[in-house]
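J.: Next come the structures, one after another.
What follows draws every value from the coordinates through simple rules; no lab data is involved. Remember, predicted model here, so these are calculated numbers, not experimental data. Cβ atoms are built from the backbone, for glycine too; each structure is taken alone.
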Structure I
């Protein structure tokens, strides 16, 4: 439902929060919450993030949260993963800090190794836990007792 966007909007009332949510159900739930609770600093983009980047090429970000992206477990489906080297390069060039969280170790390792290969940017990596809202997928991972893999990517 965008729990983390709502948390960020409440904690940072003077900043704009952009949520890229291509799924209709997520858009509707987040818009409904914002309207019913008078949250005025969340903007919902209904396009996939790759199209969002093309539409707004000059937009830069203080931070970006990628929480529990679909891991596409089968090797033949790995190309469908949101985070790949090309996407990471674009994201990191436009963002001071990227927060990544998953309960899929393979995806975590893939992202970490991709970050280490980035060009034209100095990166500081951290696996320390960062603060986030109790999203549906975070609660599910905790309920299943899955290990959580945190990754913070800071651009120097």
Structure II
């Protein structure tokens, strides 16, 4: 089978297949007399394995390690367990980060509940305030409204006089 057919059979882009070959994840195929690559069912299976691992967000380096275990089925699987445990820990950390992001976006979205002019949009006010290194609701800080800022400035000025 040619590289395009392998790509269609596995849902993997031709350039990605070539990259996996260069990276040593996919064994080099035999060549036809015309120079075209000749892929076998082994390549289909290996590429499907790689694709499944990538769908689990396993790094290419870790996939290489897993492939070494596939090639040596008599080896101890403790390292495989540790590899998957580490991947699970990375995913859990990302989930926590995504949940924090969700809370931030929810707080930000709560600053603007109706349609009005962009200049009056609470979301934009928060984003601009954050860009100015001021307090913002999305990072757990209570924002200061323009009216409150004016009052604080007036109070500070009168106390300083």
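J.: Determine which structure produced the value -11000 for helix-only ellipticity at 222 nm (-39500 (n - 2.57) for each DSSP H run of 4 or more, over all residues; to 500), calculated from the coordinates; the candidates are I, II.
T.: Working: I: -11000; II: -20500.
Working through the options, I get structure I.
J.: Let me ask another. Output the label of whichever structure in I, II has the greatest value of FRET efficiency 1/(1 + (r/R0)^6) of positions 47 and 71 (r between Cβ atoms, R0 = 25 Å, to 0.05).
T.: II
J.: Then there is this: 0.95 is what came out when FRET efficiency 1/(1 + (r/R0)^6) of positions 7 and 111 (r between Cβ atoms, R0 = 41 Å, to 0.05) was calculated for one structure; which of I, II is it?
T.: I
J.: Comparing I, II, where is percent of Cα pairs over 24 Å apart highest?
T.: Working: I: 35; II: 61.
Comparing I, II by percent of Cα pairs over 24 Å apart, the maximum is at II.
J.: Related question: State the single structure among I, II that was used to calculate relative contact order in percent (Cα under 8 Å, 6 or more apart), giving 12.
T.: Computing relative contact order in percent (Cα under 8 Å, 6 or more apart) on every structure in I, II gives 12 only for II.
J.: Taking distance in nm of label points 7 Å out along Cα→Cβ at positions 87 and 127 as the quantity of interest, name the structure among I, II where it is greatest.
T.: II
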